[in-house]
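Alright, structures below, take your time with them.
A short reminder: the numbers here are calculations on the coordinates, not readings from a lab. Being a predicted model, the structure only gives us computed values, none of them experimental. Cβ atoms are built from the backbone, for glycine too; each structure is taken alone.
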Structure 1
Amino acid sequence: MRLIRKGKGKEAKLSYLANALMENRHGLLVAVDVRHASGTGEHEGALNLLTAAGAKVGATLGADKGYDTKDFVAALKQRDIQPHIARHTKGRRSAIDGRAARGKGYAMGLQIRKRIEQGFGWIKTIGGLRKLALMAPSKVRGWVTWTFAAYNLIRLGGIGEWWDPSPT
């Protein structure tokens, strides 16, 4: 278990992070990775999800500014996956070149990427993940997986117009 100290004089807290892989067309979550929080955990988890999902050459990956690092973008390019990562331009140089950022597909990818935030918001509020009382990694993984599955069911109901789901 990893204890993370949030600041000087603050107590250490057990922390996990979750990565999710979403398909763009319907906003369904296709894979989830839960691991102990660390400095490189998000990047490692994302690359593991791409491997597990069998991402093909020419696929795109949308992500937030936290993924805009030279190592991560290079790992995507090595796999022939197009990075549609929000550019981190304050105080440092972005790993996404300006030519790629001007493309129409890049702009669309950034708009669609925001859909995954809806899923994370839902699992934190409705799914109870904001203050999860579980500590064992296997139990946390199970809870996260089942909660994302429930989110997908709600999402499917709205896509198929079987019911009018709450705003997600």
Structure 2
Amino acid sequence: MLELILGGARSGKSRFAERLAAESGLPVTYIATSRALDHEMAERIVHHRERRPAHWALVEEPLQLARVLRKQAAAGRCLLVDCLTLWLTNLLMLDDHARLAEERDAFLECLGELPGRIILVSNETGLGVVPLGELTRRYVDEAGWLHQAVAERAQRVTFMVAGLPMTLKGVQ
């Protein structure tokens, strides 16, 4: 089962995904894509760690998401990836278009092959004003294309607003 949970900042998407993972009754592996590049991000990471159950496994991987998913996915296991847009940002910051395409394509290719339950969390950034800078416009474009491709493959897609889940695809 592949699920995509989208939402804006502080929409409740991570908390909702964590609840789904906990309620699955399966062993959970949390795959974190962020890096503590500044004090504020370090605080966010600590907040997420404190909220997660201590018995969940943790894998931190900022770039090679497909490799980690293939290695960790198993029947009877739940993988929670938080989040795709941080992963995408990490790849964009490499300023290597070939590497971004390679990692994105490997990720999208592996989604249909993964056993178990996979929950993907991502920030919906395409609902606001178009950013002024080239990099931020590219980020919004890449995120939008990634979300469309993942949503096409997912059995369930949920959009979070004010902590409330809105099912876009599949049954909640």
Structure 3
Amino acid sequence: MKLTTKSITKIAVIAAIYAAMTLMPGLNAIAYGPIQFRVSEVMTVLPIFTPLAIPGLTIGCLVSNIISPIGAPDMVFGTLASFLAALCSYLLRNKAKALAVLPAVISNGLIVGWMITFFYEQPSTGFMTVMLYNMLTVAAGEAAVCYILGLPLAIYINKHRNIFKL
């Protein structure tokens, strides 16, 4: 992928929209923590249509995680989860759309669920139970966004592919 001014601009627009949707007052309150509903994750369908979404979503997530209650660990691990999800979604782009958004659910559930547990909880005998709970709740919120909002967005984009010709 050759980086041109146009492609860098598209990456920046994707990153800015993701960050704005995450940080928007009202929506930012539900974007962090063990039970989260990050509406900006609807954009995880974009790697199905363009590889430029991979760095765009990664940068957008990094910017969004600057204000995370967990701080630097979320900037590292949350951003890593988004990067891996975007990359895997891109690699699955020729499969069923429902399969292509699954990496976001799995990656965020496992990595962010682990991170929340590791940096919020004190090690105890119930640590593994809490971690499993956090993984499941993060994955459930991600699945809700990806499948209830993301799949209809993917269908719309698929019908209007000229949206990327800007």
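If you line up 1, 2, 3 by FRET efficiency 1/(1 + (r/R0)^6) of positions 73 and 97 (r between Cβ atoms, R0 = 30 Å, to 0.05), the top spot, with the largest value, goes to 1. Computing relative contact order in percent (Cα under 8 Å, 6 or more apart) across structures 1, 2, 3 gives 24 for structure 3.
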